[in-house]
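So, here come the structures, one by one.
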Structure 1
Amino acid sequence: MQGFVQTLTGAVIAGALAPLIWHSVTLLAAASLTFSALGLMFVRLARRHAPPTPAS
């Protein structure tokens, strides 16, 4: 289910955003950088708030 929701969200965002920025390589690069930075931010946020894993 998580994979479906993630794929659907990515497709909706790409479908809505791509037509607005595809005329400029600079805008495409800026959008890519923005989404990469957001992804990194969310991964770091999730790791900060995740419960500690037990040591093996």
Structure 2
Amino acid sequence: MFEFDTLTITDITGRMQSQQQVQVNHNSIDLPVRDLASGVYILNLTNGDAAFGAKLIKQ
């Protein structure tokens, strides 16, 4: 499994809400979403060679 270095969270309009270094532990990470308002966000995990994106809906 990849160990990703950077987590970027953007809102649905493309504005960056958060960017931080993260470490994947046993196929899971802690997402820093406590300070986000309710809405739809795009998560991007990247390291030098790989990227993963997902949609997050916070209620």
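Throughout, read-outs are computed from the coordinates displayed, never taken from laboratory work. Not measured: the values here are computed from a predicted model. Cβ atoms are built from the backbone, for glycine too; each structure is taken alone.
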Computed -28000 for helix-only ellipticity at 222 nm (-39500 (n - 2.57) for each DSSP H run of 4 or more, over all residues; to 500) - originating structure among 1, 2: 1
Value 108, calculated as volume of the Cα convex hull per residue in Å³, assigned to which of 1, 2: 1
Structures 1, 2, by distance in nm of label points 7 Å out along Cα→Cβ at positions 12 and 36: label with the highest value: 1
